[in-house]
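Just so you know, all these numbers are worked out from the coordinates, no wet-lab data involved. Everything quoted here is computed from the prediction, not taken from an experiment.
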Structure I
Amino acid sequence: MDTERLFDFVSGLWDAEIVPQLVEYIRIPNKSPMFDAKWAEHGYMDAAVKLMEDWARSKLSQLPGATLEVIRLEGRTPLIYIEVPGASDDTVMLYGHLDKQPEMTGWADDLGPWKPVIKGDKLYGRGGADDGYAIFGSLAALLALHEQGVPHARCVVMIEACEESGSYDLPYYVDHLAPRIGNPSLVVCLDSGCANYDQLWLTTSLRGMTGGNLTVQVLEEGVHSGDASGVVPSSFRILRELLSRLEDPVTGQIKPKELYVEIPAQRVEQARVSAEVLGTDIYDKFPWVDGMQPVTKDLAELVLNRTWRPQLSVTGVGGMPPLDSAGNVLRPETSVKLSVRVPPTLSGAKAGEFIKQLLEADPPYGAKVTFKLEKDGSGWNAPQLSPWLEQAVADASQHYFGMPAAYMGEGGSIPFMGMLGEKFPKAQFLITGVLGPHSNAHGPNEFLHIPTGKKVTMVVAEVVARHFQEGSKA
């Protein structure tokens, strides 16, 4: 394979077609079902599917025998399924998603979640990097191989529309498609992150996730705070007390030992190496306010905190009026949305049930306390890389980034990876992505670093080609 020719082909396709497609995709507010209960009625998800379907179909003639189907199981989000025949019956699965996180506040004045803006090498807007580019990057990699006549194994591309809601629809599609999917020996996922834009980063683990809405109710309606305070316990104070069962309010550490696992020695060592490579970039990448500091200055511990230890985030509040409408009222209830990241090898479902019992048991003052679980996705710990894949990754990183590949766990969740790890225990995994410093997935000013998107596409092409070479030796 001519790597310079590959570079030129992929770069040209990104500039001429993929970036313009992503610009149009960002305009579509196709929020994940958890954030848009009327997603089917609104039609935005279908619009995003059609945009990707139309582009992909326009390329199928360059991939002989390739087929595309939009599958719609009753009452579930759609899934794009593509099969590309190969020079062997072995199977490579390439995965991504097209649903998006909600708007979030705090965007710069000239930016917005549904307003695509290109500034230099960055394409701003919701969903381009997380991870609307996946279908384009996956097909571009295969097109690049065909352009040079480089053989590859049979490939299946699956793009779901429910990932940001915990991928609760995906198991039904995997079961439905099982006879057609086959038994992949290599899984490629482009929904992960990178610690810098200078080298290829492989994800070695993903945390699981659970969470839901915690509500504390003390009254049937709000009452005068001067009359009730000191008599009626505040729902906010009770909620704080309940949260302190889960999280130390001073250190931020999760208290129950049931939510921890023993961290493998290899992952501890990889955290140490990553800390040496990145230095203070581990925390400098965040938009700190003046004077703010990380929870510790021990860099390796910071890496482990965000990859292997449980953590709590409160991501939403209900029952509170905005500041300019807040009268002197003791409110009847307070609700918060909890997002709890759990270690990669801990069951997300079991963690969720444990947290529910912890928070609802013995409510202070007899308050009405409910914790409604919304999602539970288990994490994933990568199997050891086969020698061929480790070498292929090393070579590809040097070819397109000019730097060695690096390895680190990610703090986010991709529920499908845990699912695939269980179904295909012998598969190898190439999990990578473009979510690097300041790209701010899920938050304001999210962007896709276009050069990294191009290089990751090139890496996928080379690894898929090497996968075929390795298989042909057997």
Structure II
Amino acid sequence: MNLTGSDQTVSKLQALLSYDASSPLIFSSGLFLFLLAAFLLLYSRLRYAPTARIFYVILFSLYFYYKSSGLYFLLLILAATSDYWIARGIHRVRNHAGRRWLVALSVAVNLGMLGYFKYTNFFVEAANNLFGEGFLQFQNIFLPVGISFFVFQSLSYTIDIYRGQLQPLRNWPDYLFYLSFFPQLVAGPIVRARDFIPQIRRNPLVVTREMFGTGVALILIGLVKKAIISDYISLNFVDRVFDEPLLYSGFECLMGIYGYALQIYCDFSGYSDMAIGIALLLGFRFPKNFDAPYKAATITEFWRRWHISLSTWLRDYLYIPLGGNRKGRIRTYGNLLVTMLLGGLWHGAAVRFILWGGLHGAALALHKLWMRLVPGAKATGREMHWWVRIPGILLTFHIVCLGWLMFRADTMQTVELMLRQIFDHFDARIIPQVIEGYTGVFLLIALGYLLHMLPASADRLARQTVARAPLALQVVLAAAVIWCVMQVKSSDIQPFIYFQF
């Protein structure tokens, strides 16, 4: 294939900027676990040296990000530098107008980066569809991994300083440490500066026996969720159904949606578990990011349990500033819809994400209306009698699954085909044959949902048992989990779903 000079230049630039992007350090890979163990050996010797510890973690974090995004790790440094100085300016300026201009500058810089890298191609495609193919020929060549996460995280810092809820950091490396901290860098949770920054310069660094044991337990649980349940059902069933829905019966399409609901939960919550666990090994505490979301009996409760760091971020920095529920009923419903539409766009510039956000926004507004019109209606399942809670869980789960269908499908035609198969070609007679053909997949799906629906006390007991076990037993458990991962994993390492956001 012959390339023009400009094509060659673009090709070289793309190769340079995305260098090593094909081999990122995935938490569930053996390479990362080996590097983490080596990293911890030196890290543990820096208990009484906070400055050395900070630079050591920064260097590892930048290397970690470089392995997934190439030279775009410089973008992370740019974001850290920009908001560090803007935040100091906000703190120093005393007049309200000046402070507003500075926080607006922070918003513009951060959302400008996010908009360029994430939405350029969407707008170029829309313009070409509107004005004719070739109207715009520009294309963004790469999406830096995790840009949505560190942009929101950095924005929370400058906005909190503007609101007077936080004092700015005095050292730029401390802010770079916060923004680049590798456990949560590429897929969250979105950790607020006011929660994280006080932990940075503790001297001595303390990792208690409870923190270490809980960290090990969370890493093992995350590995099971991601590398055993999520990856297996994805590669062996879910991806096949979504790629060619017409080749599958209505029952298989329905199971494909249920399977994806479990896959994305195990994938994303598995990453969060591992991130929280690794942070604990380093002496840092992160907030919980998932709380058994499919136990939710209302859509409101679902968003209190699913991706908690994002839902609370959207609440505090978007929904409440829009007016929240303080401007009347109609405005409240509109604010919920706008917040979730923008939450959908945060995931990506595609119609499917907009529809997913719109569905959840409309569902939240309708639930708010339901609670107003129906005496005794509750916001969460804990407040309900069991005969109300169980139907509520089933209804909420299926609303969420409809959203996941839009979220996962590549096109709206796929959504239409899968719904048509479910409603027009659901042949119950072939169910035993399907289950027999996908025995391993259905066993893992059943196991995943069973473990998910266990009481919270059972989950706490399991974590505490691993956390309090002798180190030798923890090593044996880790070896057993890794062996199981090796038995079910594919030849290629599967990246986490939320890396693309």
Structure III
Amino acid sequence: MRTLFAAVAVTGLAASVAWGVLELGFLREELRASYVVWTAVCWAFFVVALLLLRRVPARAVTALVLAGTALVGGAALVGDPNTSTDPARYAWDGIVQVNGVSPYAHTPDSGELRDLRPDWIFPESAPFTRDDGTIGERCSQPDRQIHRAYDTETGDVVCTAINRPEVPTIYPPAAELYFAGVRALVGPEVGFFPLQLTGALLVFGTTVALVVTLRRRGLDPRWAALWGWCPLVVGEGITNSHVDLLGAVLVVAATLLVATGRRWRGGIALGAAVATKLIPAIAAPALLRRQPAKVVVASIVTFALLYVPYVATTGWQVLGYLPGYLTEEGYEDGSRFVFMSAFLPDAWTTPVVALLLAVTAALVWVKTPVGSPWLGQLVMIGVVLVAVSPRYPWYALLLVPFVALTGRWEWLAIPLALLVRQLEPYMALQRASLATAVLVILLVSIWRAGPGWSERLGDVVVCDARRLRRLVGRGDSRAAAISD
């Protein structure tokens, strides 16, 4: 019965996800209230399902976690992206690459690429009559966000689902190779589904890896549901197929490899992660406790090699719109640091944030255990997200797998705070949500540090130590490396 109740709860989560994806349409101002309610319902089902999962017998846990991940992931596939137009850019970048064009060399409104534009990314404009009787062209659709641009050669109106169609792409080379690989398999006319399906496979595969890792460490495999069932993961990683998911998966791979002594391969995975979205670079400090040169050299070489083909064809245009994006987002003058700007003048926030992150990185580097970098990753990534306070919740996809690996559920308050930033434009509410997230993490961490938590942690350490000794006795080289 306990297993059945948990299964019903995760089915309710899947049904809620599917209903919202199918019925709500694209996030617009008039739908914000509906999105707030829908998000709250999904997270409520998530919490209830996790609480019920705690009562499920151990023999049924792995099957239920994986089945729930597949069910919720499948529910996220039933409709088009609903909170972001980024997948349209992903698809376009893949299409132009398959046709031998660098995505850094041309903008989506470039007349030179006119013949490559598929209708589902570049819909036809709709004529309308102005008040003065003249005929104009309108770019709008009831269920999608469409942007207006002008063909660089003809000046004709170009309607497109791509945001910022007048600037080149911002994404690094590993992301571009990912877009090209997906599009090469399905062709230009297939819509958003291929990237969404790839996202679902990445989420499920990572859940499997988390279950295996937790079981090998003698920890509770239930924690993997913190990733596989998380509404943020299925919404932004699958429905909206953000490439941040790929970066997070590669960081998890890098962390697992380094933790088991395979530092060269871990460095390669880290370099590929940074070449996917740049922000995974913040995962490096926790991986540098021993033999850091191997990780650093492998990651830098991997990052550079991935850029080589694009630099060879496009030159320094490979920076794309990144400098303009940083300026637009307010990171150069400090105005975008929502949490820190509540306490400091804008001119001070950038240096203070830089100092805070440098100190955190140094502490994580020095204090993170060689064979268990999970908590160090969680702290480093969480501090960056609070300090930088991005307005896009999918940046927190990098944090969630380490919530699962440590069981520190309280850190999910950060993704929730970033969701508030997305759904509610009020600065005071955004600051309050981030402050609440910090307070929740501090209070629960103090509670964990009490006598009861230290005893439970001691039991886990003893269990892991005994298992490690058995593996070393059997000649397991990876166990011997961890023991050292």
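Upon calculation of semi-axes √(5λ) of the Cα gyration tensor in Å, for residues 253-308 alone from the atomic coordinates, which of the structures I, II, III produces 22, 17, 7?
I
I have 25 for relative contact order in percent (Cα under 8 Å, 6 or more apart), calculated from one of the structures I, II, III. Which structure is it?
Comparing all candidates, it corresponds to I.
One of I, II, III was used to compute helix-only ellipticity at 222 nm (-39500 (n - 2.57) for each DSSP H run of 4 or more, over all residues; to 500), and the result was -21500. Which label is that?
II
Out of I, II, III, which one gives 82, 52, 50 for Cα extents along the principal axes in Å as computed from the coordinates?
Working: I: 80, 49, 44; II: 68, 68, 65; III: 82, 52, 50.
This figure was derived from III.
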